[in-house]
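The structures considered in this document are given below.
Since every read-out is calculated from the coordinates, none of them should be taken as a lab result. Source: prediction; values computed, not measured. Cβ atoms are built from the backbone, for glycine too; each structure is taken alone.
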Structure I
């Protein structure tokens with residue numbers, strides 16, 4: 001099964017300008033959300049897709065911009081949570097006269113496949129986005145209305161979605177799931193009179209567009225030559241993904257009115273109050289933990305240093321390890337995080353990280369800091385202990401692979417994980433402290449991966465779904 005947590009974008013120019021340059025620049029700005037493949041789609045053409053980073057195809061940009069000239073388009077950068085990294089699984093996808101790009105995970109894929117009917121899939125090519133598109137096309141044929149189609153679809157699926165669509169009738173649609181698990185924002189590019197919808201507002205900064213607002217959970221936007229129209233297909237209690245605020249989102253982005261960089265510094269300050277360690281230096285694990293480490297150091301009046309640097313000239317040095325699809329690639333990225341001995345030697349080091357998932361990267365980092373001469377290492381973690389798989393779009397693997405899930409006594413997780421990764425101390429954040437630091441109500445954030453409470457997905461118990469590595473046999 002192919003499940004996605006990616007980056008999506010859609011654009012419609014009311015002045016009939018070619019929006020493909022805007023789409024490409026937005027996808028480059030959303031590259032942190034997906035590194036495996038990218039693509040664009042316009043009306044009445046087969047989507048264009050490439051493997052790898054957007055910039056790796058820069059020599060083709062001029063040709064793409066001319067060949068796919070359109071005032072309406074969608075785009076996608078892919079990070080697979082399940083499924084092979086190949087061009088067939090890249091997005092956007094086209095079904096009938098509808099192209100779709102998806103950020104999220106639809107967990108009950110097999111059930112949805114039975115609803116669609118007439119589809120034959122293997123575990124490697126079963127694609128939740130394709131199934132959703134087929135279901136939507138079927139509902140559109142019956143209802144002839146996207147809002148009514150989504151009202152039905154939301155009751156048939158378990159999981160998360162932020163969809164962008166482009167139709168052969170030259171219409172753009174964008175929809176966010178009723179819980180708001182995954183982000184989606186609306187902007188406007190004044191120069192080309194273009195409405196833009198994207199996963200994050202950092203995409204708007206790349207093209208000089210203005211952020212208008214978040215797309216509401218359960219909201220459907222339609223953009224065509226008559227302008228922008230909004231409808232609400234659902235009204236439910238929100239459950240924004242807390243992991244977006246500590247790791248996934250870009251520091252320049254604004255989500256639910258909150259700047260990610262400021263939120264991460266606030267998280268660091270809150271962690272300093274929770275764990276006021278008397279240390280010699282505070283260093284971040286590059287890159288997403290940097291604001292939290294700075295906030296931690298400032299709150300306690302400790303020295304802040306860049307004690308770990310990525311070798312960005314290695315093959316994978318510029319990539320994000322967590323969203324790499326294979327373990328060997330994640331290990332390769334961690335191996336090229338290099339300590340600066342002069343910053344670390346003979347010091348009590350507080351190293352701040354955004355999360356600990358499998359623990360393999362943490363083990364490598366602690367080992368490198370130890371070999372650089374640290375006399376004591378305390379690791380502070382921005383996100384609470386991850387003990388359960390996520391079925392709303394983040395690739396937290398099977399529970400057996402999660403380092404914190406193996407600890408029976410939840411009150412002893414800090415000590416148990418410290419022993420495994422060979423740190424002298426580990427201090428995890430907790431949901432209440434994290435929510436307060438972000439600035440959102442605790443009950444409007446999703447902490448399922450930490451608590452094991454799957455009621456946000458409409459489930460009483462944890463569902464039994466296979467992880468990507470179980471499917472691939474890793």
Structure II
């Protein structure tokens with residue numbers, strides 16, 4: 001009897017966990033001991049109104065346990081000390097108005113917030129109370145009365161001070177072997193893997209989020225994107241998210257099926273919007289604002305290993321506005337290469353040295369995707385583009401274009417409602433004007449999209465949807 005009681009005592013925790021798991025849709029891990037995860041401190045900051053504010057700081061150091069399932073509250077500033085993960089089975093909730101800061105550092109000392117496969121983030125800010133992720137050096141804080149203290153802020157040219165935000169999911173990729181270590185995280189970290197077979201995977205919610213001054217180098221020129229989306233599934237909600245002054249790309253999609261609306265990539269050092277590994281999602285109301293030596297508005301790759309892997313990259317994008325740094329910069333508005341497909345509708349591209357560039361090479365390539373109807377460019381506007389509006393480009397030594405390839409491309413461009421504008425397609429408020437406020441327009445029955453009677457990210461005669469929460473508003 002004594003042995004039976006002892007055995008029962010041993011089994012009770014296991015039975016309790018098993019019973020709790022059976023009552024819900026998702027397995028629930030036992031509580032995480034994160035008692036060593038947090039360190040509390042305070043410091044004073046002089047705000048814009050010259051008043052001193054004492055801020056409560058929680059420094060977060062992840063030693064492998066992850067954040068656990070918990071809520072980060074707006075009455076504190078949360079400081080990332082290195083890579084901080086939301087582990088599999090954990091949910092991190094972030095209150096509206098919360099400020100999160102990354103410590104400076106490169107390589108193994110870089111800081112970032114990473115949601116691992118099977119983890120979840122619920123970060124729902126509002127237009128009045130956005131969630132801000134920025135550098136520890138950025139003097140922005142939330143005051144006790146709920147207003148924000150910027151302390152002067154950092155300039156749009158200040159980049160690479162910390163890492164960024166990374167979401168990893170279980171949706172499919174077209175690369176071999178079907179799961180990959182995310183760019184910017186050492187391959188020795190197993191929580192950095194993404195990919196799988198669940199295209200409806202749900203990594204949580206990001207809404208009214210501003211990610212600022214990130215993109216630190218972790219070594220050998222390998223920089224972290226502002227928001228990296230690795231194998232993220234269509235069950236995830238991403239709406240009203242800004243990346244401001246990131247050293248690398250603003251947004252990058254690595255495979256998956258995630259759908260996004262109301263995105264801003266502003267003053268980033270490389271590309272505005274980047275996708276590869278067979279991203280098959282949707283996007284609408286994207287605003288890219290580039291300056292200086294920034295690269296493409298959109299860099300779109302199909303596959304990596306192999307380049308012709310399936311499923312193909314075939315995202316559908318409506319109402320994008322890509323503003324480059326000027327037609328003298330020599331940069332491309334959009335590049336399709338490595339067998340990428342994809343669609344742009346009702347969009348505006350201006351201030352680039354070249355327009356749309358489609359790669360042709362011997363074998364499977366983006367030119368083939370265009371020929372097969374998997375690459376579409378319809379009812380868009382190009383303005384202040386120096387040359388090469390819609391070009392088929394041969395890639396590789398000795399590679400020549402098929403006969404009439406460029407002539408066919410010119411005919412396609414003109415016949416699909418695309419316009420080379422002579423007047424600016426946006427007004428002073430960046431809303432559609434002139435040809436951009438007139439048809440023809442692409443329409444769709446897909447419930448994800450909002451059918452509009454204008455082109456570009458912003459409607460004419462209305463306030464921009466960036467007002468009240470996005471850092472770019474201080475620069476426009």
Match the computed value 2.6 of distance in nm of label points 7 Å out along Cα→Cβ at positions 223 and 399 to one of the structures I, II, and report its label. II
Source structure (of I, II) for helix-only ellipticity at 222 nm (-39500 (n - 2.57) for each DSSP H run of 4 or more, over all residues; to 500), computed value -2500: II
Taking 0.95 as the value of FRET efficiency 1/(1 + (r/R0)^6) of positions 231 and 375 (r between Cβ atoms, R0 = 41 Å, to 0.05) derived from one of the structures shown (I, II), identify that structure. II
Going by mean count of other Cβ atoms within 10 Å over residues 71-78, which of structures I, II comes out largest? I
Value 3.3 of distance in nm of label points 7 Å out along Cα→Cβ at positions 95 and 215 was derived from the coordinates of, among I, II, structure II
Highest-scoring label, criterion being mean count of other Cβ atoms within 10 Å over residues 143-150, among I, II: I
Comparing relative contact order in percent (Cα under 8 Å, 6 or more apart) across structures I, II, which is largest? I
Match the computed value 131 of volume of the Cα convex hull per residue in Å³ to one of the structures I, II, and report its label. I
